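These are the structures, in structure tokens.
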Structure I
Amino acid sequence: MGTGLTKNRAGERALALLFGRPGDDGSRMLRGGKVVRLLDGLLRSAAADSVSPRGSCTSADYLNELLREYGSPEKFASRLLGAVFETFVESGVPPRELAAGGGSPTLGFLLSAAWDLVAALRRLPASLGAEESRQLLPAARAIFDALPSASSRKSDAALAELADALAAADPFGAGRSFRRFRGEFLPTTLDSAKPVEKFFGFPGIRAIFSDHFRKFSAGISSVPLLVSSLPGCGKTSMTVSYALAEPDTVLILPEPEELESGWEALISPLLPRTDRRFVLFFDDIDPRKVDWYNFRTHVGGAYSLPPHIMIVLAANYEFPAGILSRGRRVTYPVFDELRCTEMIEDFLRDFGLKNPPVNLVNLIGADYTEEFGQKKFTELSPRTLMRYLNIYCHDQRKRRTMVEMAMGPLVTKPVGELFYEFNIELMRSLYGEEYIQRLLKEKLRSL
């Protein structure tokens with residue numbers, strides 16, 4: 001058996017060590033997805049003692065398929081190193097140990113195996129025979145070129161280089177907010193994120209958000225947060241901002257269907273990542289149409305999520321009683337003229353007025369509702385009020401005009417009837433006429 005064949009066998013053994021897991025029937029299964037399956041076939045083919053039987057895949061076939069699947073050496077290296085990184089974490093190697101170049105026996109053992117795999121792959125294209133080389137796509141010969149360099153000697157420097165490359169493959173090292181798409185965690189920038197100090201009004205709601213995420217960050221509680229309100233009250237922006245206000249929290253926006261059918265695939269990669277805390281935020285769901293089986297099973301049912309994973313559900317509708325019992329309920333009050341002026345007062349304090357004059361607050365509220373009446377806004381909500389108030393941050397003339405008018409003898413107030421009519425119509429469109437009738441009956445009973 002030649003030297004090249006021996007080295008290919010070493011790569012095959014390393015792949016099995018890193019990704020092999022016992023199956024239910026006692027056979028070895030390979031974790032890591034398609035990239036691992038293709039590499040297994042490639043290394044087995046390259047390590048064969050004789051020419052592959054007619055009709056079976058050759059090393060060239062596997063190399064060509066790797067090129068078709070990943071397109072470039074960089075994308076292939078990213079996928080393989082990411083899979084190896086996950087194996088390290090599952091085996092008890094914390095990412096910080098990889099990044100620091102620590103020296104636990106487990107890390108050293110796994111690094112040595114990973115080096116054997118990379119070294120075998122880097123050498124493999126050059127070891128192909130003439131017949132297989134003629135079957136190889138030109139770009140496929142370089143498919144392994146973006147992997148860390150594997151010299152002929154397994155040195156401390158070579159292992160340190162590989163450790164650095166694996167640390168950089170941490171899928172959650174590229175940011176703190178991610179969108180889940182086709183099974184991948186993709187870094188994303190969230191426009192709704194802002195400092196929590198820039199939320200105004202709703203003091204009770206803000207206190208709940210602050211308390212809940214602080215306790216989660218401290219490892220005290222990972223109870224789900226179940227948030228409901230009429231549209232535009234700030235469910236999304238508050239969740240994003242308060243989650244990211246905790247320095248060790250990672251925010252993930254899963255695909256909506258994963259709440260029903262993709263639960264295992266979503267949760268499994270996060271289970272060994274106890275070095276971080278994950279908030280899974282399912283936004284704008286319709287509780288009336290969700291199949292809650294997976295949620296009920298894994299949250300307060302037969303299983304429990306680990307303390308470093310928390311779920312937030314946000315909806316424009318109320319959640320079923322059986323779901324509310326599994327989490328902490330947050331229901332925004334209706335946005336009316338009182339909460340409108342409350343938000344304006346907080347905004348003016350943040351702007352520098354320690355004691356905002358009542359006349360100025362009322363005048364700004366009246367101007368906001370007047371602009372709504374002029375169709376400058378499509379809804380009366382905290383969302384459009386903040387859009388309106390932001391004008392004052394940039395328009396000095398408007399600030400001066402409103403202050404002068406507030407000092408006059410006659411100052412208007414925001415009209416409560418306008419808020420009432422808008423909210424009734426909004427609830428009717430969302431919940432139906434039966435809901436409005438029920439509200440009226442409850443109001444009559446209270447009287």
Structure II
Amino acid sequence: MAEFECLTFSGESYNCYGLELVKRNLEIKGHKIYPFSLNSDRPVLISLYWPEQLYPFLRLRFHKNLKNRRIIVGGNYPTTSPNALLPFDVEVFMGDGELFDPFSESYMAGKDRKRAVIDEIHPILYEDLQKNRRSFCELSRGCKNRCYFCQYGWLKPYREASLVDIEEILRSVKTKSIRAFAADRTSHSRFSEIQKLFQKLGKTDTGSDVTLRGILKNPETLEYLRKVRIGVEGMSYRIRKRIGKPFTDNEIVEFCRLVAKYGIKTMDWYMIYGLPGETPSEMESFCKLLDRIDAEMPEGYTIAIHWNAFSPSAQTPLQWYRPAMGKRQYLVDFANLWRGRKIKLTNRPLLTSDWTMIRRMLAIRSTPKTAKLVYNFAFHESKFKKYPRHFLELFKETAGFDLVGPYPTDRPLPWDEYCDYERDKMLSIWGKVRKDAGEEA
């Protein structure tokens with residue numbers, strides 16, 4: 001029997017679903033799990049999801065009380081960018097938490113290039129305590145869609161939880177509201193039955209992410225939803241097709257018409273700016289699409305648009321592209337263009353700052369060569385922020401490549417040494433995208 005402590009950097013919670021899977025697995029095997037404490041010598045299991053969590057993690061890692069403790073990190077970010085963490089005297093587990101074994105080198109970056117992938121997923125009863133008690137139920141893992149910018153479809157194969165397991169979770173949770181989550185909930189082969197099960201048991205599904213294709217295929221599922229969030233991503237069909245998400249304007253208009261028909265009063269759109277080959281003319285196409293939607297929607301309908309800057313995620317076909325940097329006037333102007341229409345548009349968040357993109361890309365593309373620079377950045381970011389151009393020059397001098405430029409296709413990516421993934425297939429896709437977008441090699 002061994003003892004471990006656990007910690008996550010996910011919001012205000014001390015736990016997260018992936019880490020809970022690890023804890024349950026270890027407890028079943030007879031190990032003891034405790035909350036994290038600085039005043040201990042137990043090994044620590046840490047979950048990281050977003051790249052920018054690297055910096056608070058490093059500030060904790062080098063606390064004097066953790067100097068000689070065993071630190072094992074896992075989660076989405078360590079699985080995709082182990083290169084950023086390994087220089088800091090930590091162990092990196094890659095993949096599904098159910099297969100974590102603290103006494104094995106399997107699926108550990110630097111020891112094994114393989115990613116842990118469990119054959120079948122079985123959702124667990126999980127409640128999260130932040131400001132309010134929240135319950136979660138996992139519907140599936142992975143994604144069938146494989147959009148070129150997104151890790152979900154490329155990192156793990158698609159697997160569904162059984163309806164029997166899902167029903168057991170819904171019957172067991174104490175809260176009325178449950179978030180049924182997945183990369184694409186509507187891809188679940190029994191999604192309609194799951195929604196009927198919520199209704200039968202008097203539970204409320206607070207999840208709202210859906211996909212356009214899923215709804216167009218089975219529009220009746222809208223009957224059970226109160227709110228929908230959809231990833232439109234590209235402002236024009238030309239851009240959407242280029243990134244592996246070829247929704248036509250007609251399909252988007254039909255989707256919106258169906259949402260309004262089923263009485264849903266508002267919807268959220270995720271949009272990405274700075275995609276390959278994007279020009280100001282894309283905004284003209286986007287406004288024409290919105291004009292068509294405006295004609296279909298009821299008076300006072302609201303679409304909340306969430307603009308996100310493109311950043312090239314590790315282990316995706318667009319990992320070689322440059323992040324969205326600099327001011328885009330056509331996006332600034334868009335906030336003032338939509339006046340006097342029937343539908344109401346809200347625009348959030350504001351455009352991502354160049355400095356945010358720099359710190360994000362540093363966490364993704366750092367290498368053992370840049371470890372000292374990353375360490376200093378974590379502890380003295382405000383000093384670097386005063387001179388961003390100098391920082392980028394320093395990174396290039398140290399790493400040998402431009403942090404915020406296109407990544408050379410003839411050079412190994414920072415994570416190539418540690419991970420087996422579909423690199424050749426992604427490179428082939430990127431070559432076609434780059435050619436179509438008129439981008440230089």
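Observations on the model:
- If helix-only ellipticity at 222 nm (-39500 (n - 2.57) for each DSSP H run of 4 or more, over all residues; to 500) is computed and equals -10500, the structure in I, II: II
- Entry that produces -0.19, -0.27, -0.96 once log10 I(q)/I(0) by the Debye sum over Cα atoms at q = 0.05, 0.06, 0.11 Å⁻¹ is calculated, selected from I, II: II
- semi-axes √(5λ) of the Cα gyration tensor in Å, for residues 42-209 alone from the coordinates reads 41, 22, 13; which among I, II: I
- Structure responsible for 1.5, with distance in nm of label points 7 Å out along Cα→Cβ at positions 26 and 90 calculated and labels I, II on offer: II
Read the figures in this text as sums done on the coordinates, not as results from a lab. Nothing here was measured: the structure is a model prediction, and the numbers come from that model. Cβ atoms are built from the backbone, for glycine too; each structure is taken alone.
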